[in-house]
Structure 1
Amino acid sequence: MLTSFIEQSGLPTTFEQTAQQWFTPLAKRIAEQSRQQQAPFTLGINGCQGSGKSTLASYLHHYLSEQAELSVVNLSLDDFYFDQATRQQLAQAVHPMLATRGVPGTHDTRLLASTLKQLIKGEQVPLPSFDKARDNPTQPSQWPLSPPRVDVIIIEGWCWGVGAQNQHQLLKPINTLESTQDDKGVWRNYVNDQLVQYYQPLYSLMDKWLMLKAPSFKCVANWRWQQEQQLAAQQTLTNTKAMPSKVMNQAQVMAFIAYFQRLTEHSLTTLPKACDLVFELDEHRTITSAIGNI
C-alpha cells in the first residue's frame, strides 16, 4: 500500500520512512478513535505553505480507506476560496489587497461551514474544489459528491486553526507589502475581524488538531516556489491559449507569500500549544520530533 501511494503521488523514496515512523501510527490512532464514536471523527491540520499538509492528508485518506476500511473525506481550506469576481468586489469595497486570494476573508466561510456541518450530520454534500492555476473555483457541476456515510473528515489549511491577533500586534506593518499597501492597517484589521467572526467559531467542530511546524517563515519562500514549479509542470500538459495559466514566476511567488507572513509567524508562536499533536520540521521538511498525541 505504501509503495503504491509513493509511486502514485510522485514522492521521494524517503517518504516511506516518514510514513512508517510518524504517519502510519497516527492513522492507526485515528482509526481507533473513529470506531469509538458515532459521529465522524474530525481532524484539523495546520501548516505553512509547502509544509506537506496535502501529502499528509492524502496519505491518511489512503491508509484509512484501504487498510482500515473507513469512509474518509479530505477537505482543503484552499478549495473554498472566493472566485476572482467576488474578490474584486471586496477589493473595491474594503481594500485592494483582498483581490489576492490567501488570507482570511478571501474564503467562502458560509460554504465551508455548511459543508462541514452537513458532513458531520451524515448528509451527502458536493465537495468544492479550486483551480489555483486559473485562480477560480472549478464548476460546481464538477464537484464530487461525498460518500453516503463518512467516518473521518480531514481538513487542512495554512491558516486553519489560527487565532486572531490583539490590537497591539496589528499596529505596525511587518513587511514591505504592509508598509506600502496597508499603511493604515485596514487590510490586516479586516483579516483579523474575519478570523474572529467566521473562522474561529468553526474550530470547535474539530475533534483533534495537528500542526506541521516549520522552523521559521523563511522556509516558506523555498517551499512555496517548489510548489509553483510542480504546478507549472502539470499545466504544461493541459494549458491552452483559450484558458491561460495563472502559474506564478519566482518573483511573483516572493511577492505573494508576503500576504501570508503575518499569520504564519503568529501561528508558529501561538498554535503549537493549542494543538494535540505537533510535528516539528527542519528546513528540508523532515520531521525531527513529535510533541503530543492524538
Structure 2
Amino acid sequence: MTVLRGHPGGALGAGLLAAIVIGAVLAPLIAPFGLREKAGAVYQPPSWPHPLGLDDAGVDMVTLLLWGARTSLLVGFAAALIAVVVGGAVGLIAGYAGGRTDAVLMRVTDYMLVIPDIPLLLIVAAIWGRSMTGVILIIGLLSWPRLARVVRAEALSVRERAYVQRALTIGAGSLRIVGTHVLPHVTPLLLTLAIFAVGNAILVETAVAFLGLGDPSAVSWGRLIQNAFAGQAVSRGAWWAIVPPGLAVGFLILSCTLIGRALEDHLNPRLRSGYLSVRTFRVVTTPTRGEP
C-alpha cells in the first residue's frame, strides 16, 4: 500500500480496482433489480429509475454490470493464479537448475508461446462444451509461458549472487536455497506479473464471451456486449447497452495496468528516469578591460 500511495497512477488504479471489487462482492445486496427481472421495455433509454437504461431483454443495465463484474473478476483472478503458479514454478526450476533441465523447460515454454488462444478455445468448446471452467483453464494455461521466461531470468540472476554461492559451499540443499534465497527475491516480481495477468485474462475473457465461446449461463461484461450486438443495439441506437460494459472492461484493465506499472517502477527505479540527464548550460562572457 505504501508503494501505491507514493505513485499517483498506482493509487488511482488501486481505487478503481477496489471500487469494482466492492461492487461485485456486494452485487446481491446493492443491485437495484433482480438479475433476470424484466424492469421495462426492451432497450428503454436511461432514466431516473434506470440510470443506464435497459438491455435487449428489458433487464436493468446497472444490475447486469454489477453481476457481470463477478464473472469477469473470477475469470481474471483464477486464470492469473494458474498462470502465476505454473509459470513461477517452471521459471524457478529452469533458472535455478540450469543445464539440460533449463533447456527442456524453455523449449516447452517456446512451444506454448506460439499456441493461439482463440482457436484452442474453439476446439475446447466444440469437444467439451462451453463452460467457465474451461475458459479459465485455457486462459491460465496459455498465459504462464511469458511469466516463466521473466521469472527464469530473475532466478538466474539470484543464483549467481554471493550469498547463494556461500550457501552452496556450506552444503545447503537446493530446496532450502530456493525457498530461503531465490523465492523471496522472485515473489515481488511474481506479484507484479500477476496484476498484469489479471488484466490480460479479463481482456481475453471479454473477447471469448463476445465471440460466443463463453459459458452461456454466466453473465459477464463480454456477454453483455455480445447480447447487445446480437440484439441489434447499434442499429436501434441503444448505445447504453454497449458503451457501459465496454467502459467497465476498459477501466478494469486500466486499473490493473496502473497498479502493475507502480509495482514495476518500485522494483526497478531505473524505469522512472533515463540514463542521460538533461543539463542546462549558461553562457558566461568574459568582461572586457574597464568593465566590472
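A short reminder: the numbers here are calculations on the coordinates, not readings from a lab. Since the structure is predicted, the reported quantities are computational estimates derived from the model, not experimental observations. Cβ atoms are built from the backbone, for glycine too; each structure is taken alone.
If helix-only ellipticity at 222 nm (-39500 (n - 2.57) for each DSSP H run of 4 or more, over all residues; to 500) is calculated from each of 1, 2, which structure is the one that comes out at -22000?
2
Which one of 1, 2 has Rg and Dmax of the Cα atoms in Å, for residues 30-181 alone, as calculated from the coordinates, equal to 17.5, 53?
1
Name the one structure among 1, 2 that Rg and Dmax of the Cα atoms in Å of 25.3, 96 was derived from.
2
Thinking of 1, 2, which structure, once Cα extents along the principal axes in Å, for residues 22-69 alone is computed, gives back 33, 20, 15?
1
Between 1, 2, which one scores greatest on FRET efficiency 1/(1 + (r/R0)^6) of positions 86 and 230 (r between Cβ atoms, R0 = 25 Å, to 0.05)?
By FRET efficiency 1/(1 + (r/R0)^6) of positions 86 and 230 (r between Cβ atoms, R0 = 25 Å, to 0.05), the leading structure of 1, 2 is 1.
Out of 1, 2, which one gives -0.62, -0.76, -0.97 for log10 I(q)/I(0) by the Debye sum over Cα atoms at q = 0.18, 0.24, 0.33 Å⁻¹, for residues 134-173 alone as computed from the coordinates?
Clearly, the read-out refers to 2.
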